[in-house]
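Listed below are the structures to be examined.
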Structure I
């Protein structure tokens, strides 16, 4: 992850590093070009809360998501949320049951 303090719509000096299991970073050479027009942006999640039993339909709203559900993986508290639909501005998924309480909720979306 690189934090960029810039209002530019593109940025091309992010180095590529690989970190496995907390080991020291391995520089792979080259750079990654950041483009705002190609970067997904999440603007809303609805509903914000749900049951630990699962089966809830969650809607994610934003931009630049892509439109192929098979290219998306969503984890909520490390439990897969089964992707139902995916457009460039909205994704939906159905939550799975959580095996207990999570004191610090987490969300991971891979597009």
Structure II
């Protein structure tokens, strides 16, 4: 599996993570690039929960190997995520909530990892 994340706590836990130094939108743009290279999403790229949409942290799990055929479902999900995140202001999150958002992002990632184990 390939993890793409901007969450420093995820970086510590998974040393082989692809680190994005930027916003969740930048994470999703990297995910989009990987999907168009043939990787597939493992789990949902964003939560349906409005509070979690504004989270400054995003970790996404992808298949490790690239398939010559592009997965249409992954394309649809990531395109929708890019559109939604493009309309989101991530700097509106109070700094005292950052640790909580980081934790929740890790929990969503752990849940996706447990589904494939």
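A short reminder: the numbers here are calculations on the coordinates, not readings from a lab. All of these numbers come straight from a predicted model, not from anything done at the bench.
Structure data summary
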item: Among I, II, which structure scores highest (criterion: relative contact order in percent (Cα under 8 Å, 6 or more apart)); result: II
item: For 0.94 (Rg/Rh (Cα atoms, Kirkwood Rh), calculated) the corresponding structure among I, II; result: II
item: Parent structure of the calculated result 0, given that helix-only ellipticity at 222 nm (-39500 (n - 2.57) for each DSSP H run of 4 or more, over all residues; to 500) is the read-out and I, II the choices; result: I
